[in-house]
1. Rank structures I, II by Kirkwood radius over Cα pairs in Å, for residues 87-142 alone and report only the one at the top, that is, the highest.
2. Out of I, II, which has the highest value for relative contact order in percent (Cα under 8 Å, 6 or more apart)?
3. Match the computed value -12000 of helix-only ellipticity at 222 nm (-39500 (n - 2.57) for each DSSP H run of 4 or more, over all residues; to 500) to one of the structures I, II, and report its label.
4. From which structure (I, II) was Cα extents along the principal axes in Å, for residues 55-198 alone calculated, if the value obtained is 41, 41, 30?
5. Using distance in nm of label points 7 Å out along Cα→Cβ at positions 127 and 151 as the calculated read-out, with 1.3 as its value, let me know the right label among I, II.
6. Which structure, out of I, II, was percent of Cα pairs over 21 Å apart, for residues 183-302 alone calculated from, if the result is 42?
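Each value in this text was obtained by applying a stated rule to the coordinates, not by laboratory testing. Owing to the predicted nature of the structure, the values given are computational and were not obtained by experimental measurement. Cβ atoms are built from the backbone, for glycine too; each structure is taken alone.
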Structure I
Amino acid sequence: MQWLNYFVYFTAALLIIYLMLINTYFYWFGKMKIFKAVNHQPTTTFSIIIPARNEEKNIENCIRSILKNNYPQQLFEIIVADDFSTDATPEILQRLQSTFSNIEVVSLKKLINENINSYKKKAIELSIAKSKYDWIITTDADCMVPKNWLEFFDAYIQENERVFIAAPVMFTCDNSFLNVFQCLDFISLQGITAASVYAGAHSMCNGANLAYKKSVFYEVDGFKNADHIASGDDMLLMHKIKMHFPGKTGYLFSNEMVVLTAPMPDWKSFFNQRIRWASKATSYQDKKVFWVLMLVYFTNLSLLLLFIASFFQPPLFFVWIVFILVKALLEMPFMYRVAKFFSLQRLMIWFVIMQPLHIIYTIISGWLGRFGKYKWKGRRVN
């Protein structure tokens, strides 16, 4: 059928554009230089904000990893925003607060008496209002930060005139199928994030490892006009700051800055997380990010439809196989370079094998992120 030929050509065109984009990220990532903190006297003061909801298994380890940093205790404070926790999180925080003088707790339960759609943004807002230092750092309650984390932020701030700094995040990776799949997916996201921020191409970051000036947060009106969106406390804010302060966003590219977090324990949690991430796609004011996401989505959708069409036209199956192999092999150099930065090259043996599953996951999470609902931290979110 003639229309199938046209569809094959259309899919090929999308794939070519997509691979050209990946090659651009590969080029940018290769240009990045590892940042080294050398001979700096610590001067920057930090307010580290951790939104936490039902994190009794993680919150103490997270806080202690921060307290173990090679940085003067008098130059930073830790503010934990307890987001209506129903487990032992409040008791753990109370105990830690009584032990360490630079820990503060903000209880949303005492400050909010209405239903809102973005509790995390409200948690960060309320914590910033209570903070006393010049720079805000955000991380997540299930994260572990490296011992030189604050030292490297300080050195980068002293050497670069930046008001917003993104930094790397990675999952802890074992050898289970779901874990490897999540790590490979996250490697690609982190590589694109680093490359795009370095090149000044578009606004991408992860709220588990961010720093920005408190005064700048208020100058751009914080999360105003984005506080109705459940997710986006990182990228939507970054874009606002980038627009108001062009050339003032940066990426702290260092292996000693990688914040670690656990992957999702099961497929249901994994899809809920990715749907949450995808839900903010149409809210991006940075249309470059939006069009990149659309290109990725429709490339994967076309490949899936081509596979389905091969059941009716068997010769198309060989075309599909060729497209998948070309896609995987041309993505491989970029993925390997990013995986090497995170010392995860061993995972690359799974990359080609997981291509079909990655296509299906991209389509499902993208669709549900736009039109569905998801459950996160025990809350149903539209």
Structure II
Amino acid sequence: MSRPVRISMVEYQGRCDIHGKAVGHAPKVLREYLELNKDSFDIDIYAPDTILAELPDGLASSISALPHGIVMKGGNTLSERIRNKLNMFSNIRFALKSSDADIIWFFNVEFYFFLYLALFGSDGKRIAVTLFRDGYHHGALSGIKQRVFEAGQKRVTGCISAGPLFSFKNMPSVFIPDYIYDPDTYDRSLSENKEDYAVCLGTMGDEKQLEELIPAFSRISYPLLVAGRFYDKSRYARLRDAAGSNIEIRDTYLSDEEYMKLLCRARYAVLPYLHENYSAQTSGVMQEAVFADTVVLTHEMILRGNAIPGVGFKGYDDISDDMLSGAKSAERNRSILKEYERLRNDTYDKTGIKKKYREFFEGLK
């Protein structure tokens, strides 16, 4: 009988706040990936201490601490931004030099990972990546970044595409959602009584168009709760000052339990993202809204790009009380929730996704 495939899972970013508390979705997806794959593969972990502190004991065969975490805060100086990028390079190099696994799986990557590969190569290692976007198509430097992205792809053995419509020029890929519907985790959420409010959750970074969202909801009466960690405290203060009486804004780190409670009770989950980016990029909140029977409210191009139904708008001025409440909206929402049930039992099914992972990694060995 052949030995199981050995995989090193690497989280090289280690994003945290100024107090060293991990932010973003990396700890959550790392726990999910470990739980899903630990019985099929021999897995070890490379991650900064800020990420390792979020993991329960006994999930991996061994754990190695990467030297640097990346502190996320508002107003980073140029030297701080450069240091963060160099620290990520150092973490990537450490993992590539240290691991002797069959496959090194970088499951949370961004542009600078592909820049590293384009400049320095893969050190002869077989590399798997998980990607939450399909490239760089907008912005002043998008052409240069896309060329770097495609050059780095040539060093990748195989890609797990988190988006159903993503395509890549220089590396083979397979679609596997980055979030898994586990009934043991989410079924209790489906029994939550819905309340008439919309929620915007997660880290409140620059990618969220809160300066557009807050005025849009201030024009109407439908309640909105914005809750998550703000890197920029002055932005938090400005938004609170601008918010209407129907809007509550909290600068807080949400525990998994708090996050799920807010998401599950809300009627809508608002994703205020720039549609040019997120029509080709996935969102963890969007996927968990599907699991929680909470209707996604976002730009219609984002819904189409992620193949998830919801309430779409072309601009924030489209958001209205009639869109969110009343008999017609209730009928529309029932139809959307039927499709969410189908997605839970098909696209996001735990057993099917586990099989896809096994076939993917065994094919790379």
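1. I
2. I
3. The read-out was computed on structure II.
4. Clearly, the read-out refers to I.
5. II
6. The structure behind it is I.
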